[in-house]
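Asker: Structures are listed in the sections that come next.
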Structure 1
């Protein structure tokens, strides 16, 4: 039994952060949360092996080298040097440190890029974790991104993932799943 989590983190705690948990590749929980304390409490309760975090895990003045690699490969990412992104990176690093203290491993992902690398539609991808097409419309974008991040964590644990890496970071994406 493997439990993993996905976190679509927002820069500020007054905006909704999506959070999702998979147990053996099936969705067991998806919701929105706000404060760092709520996020840590949920993650502590479910005790995931890995959390895939949708936020840069290193600071930069503009784009990091890893971001430039992502862009060259056709993925659209934002530079951690923007003011709002700096806030997001700081919050992500704070949450990563709190989770590391609890023995939870954190990886960086980018759900929209992970969806693209999978070759799947959002309906195909979410269907793999047991979400029916009708329910997808009821989920917020934050929740959808959290589920994609959790699925990325699941494939990471299995050793089946795409890594985009450079001196200033590593972004984990889904392998090609659909359209093989």
Structure 2
């Protein structure tokens, strides 16, 4: 119990106390039924694996409540801690797609910056006139906003699919119960 408590210190106290109460209850019921403490502990399994499973569920729940890059990434890294399969088939694709999304956001931002540069250049009049600058800025701004809207939609879809997979993975790790 002490090791499980130590491994779960990153979880808020009220949540950790609730989880530990469930495990204390298991030990109490085992003692009432005449089962030695060592056997009751063996039935539960390794505290490190229990802590990883609990943290995975906690991180996935956090990511569902607050679907940001940070919360979804924490849930992915909690999943990776459960085994090599998750390291290869979860972390690799997650980082690759996240890299593509970051690049798409950068393109959207760059197009908006180009719009500002076109207006500035049109104002200075060295390369093209002010009306030409405004026209190019309108096109660039439109493309930037469209690509930003598309990237936002892709980002939301990616995070949603990632969370669905992590929920599935959580159920799989817990043996179908969740």
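Asker: Assuming 19 is relative contact order in percent (Cα under 8 Å, 6 or more apart) as calculated from a single structure, say which of 1, 2 it is.
Answerer: Matching structure: 2.
Asker: Can you rank 1, 2 by distance in nm of label points 7 Å out along Cα→Cβ at positions 22 and 142 and just name the one with the largest value?
Answerer: Biggest value here belongs to 2.
Asker: Any idea which of 1, 2 comes out highest on distance in nm of label points 7 Å out along Cα→Cβ at positions 70 and 126?
Answerer: By distance in nm of label points 7 Å out along Cα→Cβ at positions 70 and 126, the leading structure of 1, 2 is 2.
Asker: Quick one: Cα extents along the principal axes in Å came out at 90, 30, 20 when computed from one of 1, 2, so which one is it?
Answerer: Structure of origin is 2.
Asker: Follow-up question, since we're still on this one. Figure out for me which of the structures 1, 2 the number -12000 belongs to, where helix-only ellipticity at 222 nm (-39500 (n - 2.57) for each DSSP H run of 4 or more, over all residues; to 500) was derived from the coordinates.
Answerer: It traces back to 1.
Asker: One of 1, 2 was used to compute distance in nm of label points 7 Å out along Cα→Cβ at positions 6 and 150, and the answer was 0.9. Which one was it?
Answerer: 1
Each reported figure results from applying straightforward, stated rules to the coordinates on display, with no laboratory input. Bear in mind the structure is a predicted one, so any value in this text is a computation, not a measurement. Cβ atoms are built from the backbone, for glycine too; each structure is taken alone.
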